[in-house]
Structure P
Amino acid sequence: MTNSVNGRWVSAKPGSAAFLNITADGALTGSDGANRISTTWSSDDSGAVVESFLTTQRAAQGMERWVGRTRRVEAAGNQLNVFDQAGNHLGVLNRTDDADDSDEGR
């Protein structure tokens, strides 16, 4: 699935390891900085719907809990707007060309 949401998206918050990695094959992985996210996504008119997922409930300094509530995303240039199941805007992640997955699985 080619979509403008494809890519690696990271937090701009200093000290944060939160990210989402959205691939053309429909996979979505990421972390809130402490807990892994692994699920699938599908395109809709203005972005992508993220399928429900289970995750651990660990805490870590610099984590961004809102990333773990992602249910919908919309790309706007180099920014990814993240929404919860009710459509509330949770936050923004920034596109990066960095392919380093070293924080995945935190």
Structure Q
Amino acid sequence: MADTAFSNLGRGAKLLLGALLAFVLLGAAVQVSVNGVAALPEALVSVYVVALAAWGLVGNAAGTKRFRIALYAGVLAWGVVNYVAGRHNLVTYLLLALGAVLLTRELTMKD
């Protein structure tokens, strides 16, 4: 078996990661069932960010350019969802600005 960060984790950390994934999936399902289709973008971004964190850990991908591009796209998507939902506050603007700047930087830098 390939040596990954996930294989080096203890049982408690693996259970915690699984519980976090289950919690976010359940929360997204409840959010969509209560608020309908209007909550779908926010639920999808939540699941995307947690799945991305799990991929970074399980797939030992956190240090790769591909992971950083996906992460920064997720940050930007989170800001866009907040903005479209009418949450025009400092956090939304920071997510939009940082996501856009970091994504642009990562896409334009050479390996």
Structure R
Amino acid sequence: MFTVNVKRTYKYPVALTVYDEDGKENSGKFKATFKVVPEDELRNSGADVALLDQVLVGIEDICLKDGDGKTLEGDELLHAAKNDSAICAALQSAYQASIQKKNRPRIF
């Protein structure tokens, strides 16, 4: 029998590219921990609730700093990641890929 924990969390790699002040690309990878949220909760959450607020549990292997150079941790780190357009887009893409990638029908 195939058993699945419907209250699971899982780690997934996130690829990120950002540009510095000179327009140079800086690319790297970090890990995000996502939780599985039931589809009915996602559908009923309303348009004003961001997806990442519901599914993102944590991030690691990335260092974010505030304007004063202080390394962010905990809730500040999560808020800063979700609030940065590039990181937010990368996290949303990674979440969607983590759900869809292995569950697409295969053509034989």
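Summary table below
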read-out: Ranking P, Q, R by FRET efficiency 1/(1 + (r/R0)^6) of positions 14 and 46 (r between Cβ atoms, R0 = 25 Å, to 0.05), the structure that comes out highest; value: Q
read-out: Structure from which -26000 was derived, helix-only ellipticity at 222 nm (-39500 (n - 2.57) for each DSSP H run of 4 or more, over all residues; to 500), options P, Q, R; value: Q
read-out: Label whose coordinates, when distance in nm of label points 7 Å out along Cα→Cβ at positions 30 and 70 is calculated, return 1.7 (choices P, Q, R); value: R
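Where a number appears in this text, it was derived from the coordinates with a stated rule and is not lab data. Quick caveat: nothing in here was measured; it's all calculated off a predicted structure. Cβ atoms are built from the backbone, for glycine too; each structure is taken alone.
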